[in-house]
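Before anything else, here is the set of structures, which you'll find just below.
Bear in mind these aren't lab numbers, they're just calculated from the coordinates by the rules spelled out. Given the structure is predicted, the values throughout are model-derived calculations rather than measurements. Cβ atoms are built from the backbone, for glycine too; each structure is taken alone.
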Structure 1
Amino acid sequence: MRKNLDKYMSQPDTKVIILTLTNHCNLACVYCYEHNKEICTMDLDTAMDIVEREMTMDDGSNFVCVYYFGGEPYLEFEKIKKIHAFLKSREWPKKWFAFTTTNGTMVHEEVQQWLLENDDTIEVYVSIDGTREMHNHNRSGSYDKIDIDFFARHFPFAKMTITEKTLPHLAEGAISLHEKGFEVSANMGHGVKWEEDSPKILAEQLHILMNYYYEHPEYKPANTLNLPILDLEPETERPRRFCGVGPMMRSYDVNGEAYPCHAFAPLCIGKEKAALSQKLDFSCPLQLIELDEKCRKCPVVGYCPTCYGIQFGATGNVYHMPEDHCKMMKVQFLCNAKFKFTLYQMGRLDLTPEQEVRFLQNIRAVQKLAD
């Protein structure tokens, strides 16, 4: 499970360094937001220089999450091995851990053996979009090219992306992954255009999934039904930013240029907008006035799943929330509130008296999204 990512990413002194080792990918997923793929790779010396600088920089961080990224990062497996060996060869002033997300098609034989030999310093998350049919629709018919048993045994965390075509099978897809042994992250695809009836379909699927979790408490609910209802701040004047973009995150493209995160890089939004993104300031507190008017008094502001880079690339506005995405998120939070309240009634939430009061207040606030 995600024994290290959740532990480290939530710490205030952790920084995330994303190394885009290649712009190339061997698949063509229908929802991919990397619109400018070409066969360009990061020079090994460039990668080593970045690692050296980030691991020794006096910037207030004590822990570094090194994210080997792409394209498909395991197209550059030899480079990953050398960078990782470099990290392990030194006594650094900061602790570190490495992560990759992969489409899984390149993770066989030697790659698997290397991952097992280094599982104390690296974790891997595999993109599997549910059932074979769902996955093959979204991800270039690649289901049978993945050694699913290997990931289920050793790195059992599946990233599942939902598109308009696979939405009617969301529950089936998540359940199938759970029953193969995976913890599941099931996200609405960012940049996906949702149809008029998509919110209704989403509600139906989440209710099926809710009933499954009531009957199977042994499974950790997919993040689709695990939004942080307790943490919401419905009346806040100083909303948090949903994602971790900011001073403690830097994404390096294949040329060694730094961007706020990978979604702001030329690979995703083109060179012109990427250059503009380098001037964005994420160090200052977020102001309500920066948000869409519909978001400013929303009870889930600051916790609504979104992607700033994709929004910036599409509209030039980091904080613009597309209407179709907004409707889907309202449904998701309403279902989360119902799910969590039912778990509370079943005695399956461990809350202090203070947390209980806040939880019930937040449930009532979320219910206003139905108005």
Structure 2
Amino acid sequence: MKITGVRTTLYEYDMLRPLADANGPAGRQKTSGLAVFIDTDEGVTGVAEGGAGARGHIHSYVDNLLVGRDPRGVKGLWKRIVEFVFKEGNKGIASSAISTIDVALWDLKAKADNQPLWKTLGASTRMVKGYASGIDLSLSDEEIGEFYESMAAQGINAGKLKVGLDRESDLRRLGIMRDALATSGKTPVLLIDSNEYWSPKQAIRNIRHIEEKFEITWAEEPARRWDHYGLRKVSEGITAAVATGENLQDISEFTPLIANGGVDIVQVGSGTTGITGAMKVADLAYAFEIPVAMMNCPANFMAHTAAALPNHMMMEMVAVGRDIAMNVDHKVEDGWIVLGDSPGLGIEYDEEKLASLSVDQLSPDTGIGLWGRRRGAGLYEVGFGEPESMGEE
């Protein structure tokens, strides 16, 4: 079996609701996707969902480094591309492209073996515990309650709330989320995420205030992703665990965090240089007895990887319709993602739907790189209703 080439389709659509955090509290509802298809001479195709900005790199890496090679040697092909980007580094668009290619190759390998990917990766179970994540800072109190109640109706009792701009609002909204999750019939598990908006001292002060009223299981990105000194300071200053890693891309970036005690729960995802990279980071965490949590992705496709990790805790579930162009072979039962038996990822693109959403280039209100850092981050807190930028001409 040999790789013959790659095809991509760029598309955009409106999610079911806006997503917003402390850096972008107004929220964004319009988004994009890149459907990626890696073809072989035996008619087996691997699929993946990628980022629009990495489209050119994806074509370049496949055409110049992978065509003519056996796609089933996924780890070797991953290493080949990672070494190719040695000078620029496994970061940014290069990492995004490698991640997408790696996912498609794993899908292809599992299809060639006629197995669901979770079996190919060595998992002994198809079950992955999930948690609800609203990415919800722009939602009204009523909308927050409705979202977490809808997730609780599926047996999910853990939820992650976006915080960081207003203490009293954070407390009120946490109470709403807790009460909604309690309708699952289970004890609510509360998580918070400030998306690197705070400095370490701000984080300790704000989280301690929250912990006076709520038991928090983890505080996500309470300080900068690379600041192992600051993150350790936060971890030692609060009761909750510090979770971080979603915006790190290479194992080299996780090593100082783990070695210096800057992380209690390591977050991995497809952005961690694909499935291969995520497994390597998870193994590093396992050596230090640190649990990992899988980040969200369209159609929860990284659940296959999570199922194969012995130290996996639970996976983020956003549920905003990002599988709009996909047919998916998994379901949610009693708070668990239950993976199916279809070969590969269990994802097929709906070609007709994909064609109806496809675009030659993204519209201005979709764009690339919309998640910037809000004014005042790490210095002073800019609350709701205040302008996101000042002093610019």
Structure 3
Amino acid sequence: MKFEIFSFLFNPYVLISLTVVTGLLFGKLNFRHITFGQSGCLITGIPIGWGIWLLAQRIISQGEGSEYYQLVSKFLDNGIVSMNFFYFSLIMFLAAVGLLAARDIGNILKSYGWKFIVLSIQIPLIGAIATYISVKLMSGEGRVFSPFLVSGMYTGAYTSSPGLAAAIENTAVYGTEAQALVSTGHTIAYAFGCLVVVLFVQLAPHIFKLNLEDERKRAELMNVPDSSKSKNKGAAYFDLAAYCLVILVGLMLGKIGIHIGSLGWISLGTTGGVLISALVLGYLAKIGPFKFRLDSPLLGAFRSFGLVCFLSVIALRYGHYVIEAITGIGIYLVLLSTVVALIGVISGFILGYYVFHINWVILSGAICGSMTSTPGLGAAIDATKSNKPGAGYGASYPFAILCMVIFTSILHHLPL
């Protein structure tokens, strides 16, 4: 029997599974009453992604004569793990989150609706201002930051795919080099933006002395009675059909573009489309034979599986960028993106909790929605042990997309 070790190591299923296993084990560790739960996949996946990338580079350096050259070349062309894995797991996660949160979205919007709108404008705006000021302060002594690099860094610090799409589209007139700079800034900043948001929602209750149990109990007062019990095996099949219908409608919704003048077209994209579809259909509860108040344990399983998989893919794809960014001009982008992300989450927390008095469980999702940060939403759900962050996320996300597109477009036109 022959065991192909390199074929095994460069298999994306193996890497994702390894990251999930190690991440969940790490997430169980207790650091002075702080555990990272499912977010541990993001932390263990970074060194795994870096290590496998180094191994791949070593094989490539041996030339085309190497036995595994073709295998590794294809592996690197896919970015270590194909984005198809990312989108599939992300869709599973968001559809489940939206359906679980849909039962409470009406009550939450009645209580906090306009406050979510203000948050979804304030957080991207503060981030854009912080980006511009930070870059101006750190420029000089031979450090020149391209405006395209900066706008990409801003979208990466906020882990915003809609912002990145807008930046790339709006820089098309400047050529592929400008678009490459946008992508570079986004890629370097993305992993650090993820870490900041994930760590913040985990640590905020400890830093600001919040009583998480009381916050959770007050959030539960907005509960809608759960009528999502499947009555027989046939109902379970219909549950699966309804779940897939939510995804299908969401994918179509995400493709609808809205023209906003000189800024071009914006759309909800895969992320926003699936989430809004799940919230709306889940709120309506039933259309024809399809019942969208699905079995909570079933949705919980889909949500958890989707979350650990897409966090693992992020870590594996961007792990080597994180390590390499510590050298050269990358370290400045790391510092800038970390500062921008921190300013965004802290300003959102102060406004939402101390000024608007929004319950922390719901606010944690609203902050992530205002940053269009899906990894943050996963961490918020995990940290609060509640589905309520999904409603806050869904309520603030659509307005935040528009703001991210506008502020990203403005940034690469400003003098630096």
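Details
- If semi-axes √(5λ) of the Cα gyration tensor in Å, for residues 77-132 alone is computed and equals 30, 24, 4, the structure in 1, 2, 3: 3
- When distance in nm of label points 7 Å out along Cα→Cβ at positions 29 and 341 is computed for each of 1, 2, 3, the largest belongs to: 2
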